[in-house]
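Undergrad: I've put the structures underneath this note.
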Structure I
Amino acid sequence: MDRSRTAAPLPFRPRLLLTGFGPFPGAPRNPTAEVVHRLAETGRGERLGVEIRTHVFATTWAALDDLPGLIAEVRPHLVLHLGLKRRATAIAVESCARNRANVAAVDAEGCHPPATMLDPDGPPRLAAGLPIARMVARIAGTGSPVEWSDDAGRYLCNALFWRSLRLAAGRPTGFLHLPPTRELAGPRGHGSTVEALTRATAAAITAIAVAS
């Protein structure tokens, strides 16, 4: 046995927490959950340069309370959340989360947020910690329409993004709003496919991995 030779160290792959949402009123089948499940397949993360850990949140205000425990369990180096924007025609790379909620918006259990502000002691907005421009460019390279957004809405997507940024402590954290699939868009819509949304999300992950 030649002891003069040592095995090359394995390349570091940052741990990425990738999340989506389940069904909610108007979206009985949420494509973000399908994209998350596809990217969780064996070997996908290795090819993208990351170790992928996944979670699908129930689309309820109460489910967001699971986030701190999830972060503590996974201990991610990077976080990317996915949400569905039903009227969108392009993937939106969100640049910030805002300290606001729509008290009229009901979740999958018919519940409303408790207040118009997510955190009365917090700032009006928090900036994403991921390379937005690089993500937009990589997604565009897959052929999917994409845009840079500074408005993540006032529903659960924005609320999750806000909470995640509050917990980030310097951890790169971002959010992608995905457009509906053709099934959800209906006959007059211009929806995408789960395959296209998966490719686009994978491209965004490569941009994140390169920057980490």
Structure II
Amino acid sequence: MLESTSREKILKKIRNALTHKVANPFPHTDFESPVHVQPAEALEINFAHSFSAIGGHFVFCEHEAALISNLSSFVKELSLKNIFTADEKIAGYLQKAGIRFSSEEKNLTEGDVSFTLCEALIARTGTVLVSSQQRGGRKSVVASPIHAVIAFTSQLVPDIKDALIKVRNSYRGLFPSMVSFLSGPSRTADIEKTLVTGAHGPKAIYVFLLDDDAAAT
């Protein structure tokens, strides 16, 4: 009986709140202006600093030839054998670099590295934004021990809000069913407060940033 009475009291308060609406005490609050100070440096510099600070590996590529060279060095230096990508654009880069790869999903979980594109790069936090709409879907960003992202300078945005707007505009308002913010390699300190990387995803994340703004000018 007491539980029912407590429940009714709560529901009564909710009904009263919905029936007798209170005027907004702060009607002139600015929700549009940036909360954080805009960085003075270029977005790619800010992203590189923030991304590296949280354990990410950043490689800047001035042009496509540099990207292909860096991809080749990356695979050789880490002795990567099983390479996966579901994206045709990345497949083209890997082919130019002479790198063998698989696009079959059954090889994804057995791979050494998974290559994907991204939706946006957030400069302030060093975060990579990915979505379920990308080739490879949800699995390709978490299934391999190394996640390598090929991104473009035109995808750089100052903050999280800008990234979400970019995604919304890219899909004409039909927002993807899943977006994920990747801030460095996966980690957890839930067990005895000991930091463990690769607990529920890649142990390492790389971003190869191609300067497509320079190519467009």
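Undergrad: Can you tell which of I, II yields 1.8 when distance in nm of label points 7 Å out along Cα→Cβ at positions 26 and 178 is derived from it? Walk me through the numbers before you get to the answer.
TA: Working: I: 1.8; II: 3.5.
Working through the options, I get structure I.
Undergrad: Let me ask you something else. Determine which structure produced the value 0.70 for FRET efficiency 1/(1 + (r/R0)^6) of positions 114 and 162 (r between Cβ atoms, R0 = 30 Å, to 0.05), calculated from the coordinates; the candidates are I, II. Intermediate values should be presented prior to the final figure.
TA: Details: I: 1.00; II: 0.70.
Traced to structure II.
Undergrad: Which structure, out of I, II, was mean count of other Cβ atoms within 10 Å over residues 170-177 derived from, given a value of 21.2?
TA: Details: I: 21.2; II: 11.2.
The structure behind it is I.
Undergrad: Of the structures labelled I, II, which one yields 26 when relative contact order in percent (Cα under 8 Å, 6 or more apart) is computed from its coordinates? Intermediate values should be presented prior to the final figure.
TA: Working: I: 26; II: 23.
Corresponding structure: I.
Undergrad: One of I, II was used to calculate percent of Cα pairs over 33 Å apart, giving 14; which? Present the calculation step by step, with values, prior to reporting the outcome.
TA: Values: I: 14; II: 30.
Among I, II, the structure yielding 14 for percent of Cα pairs over 33 Å apart is I.
Any read-out appearing in this document is the output of simple, stated calculations on the displayed coordinates, not a laboratory observation. All values reported here derive from a predicted model rather than from experimental measurement. Cβ atoms are built from the backbone, for glycine too; each structure is taken alone.
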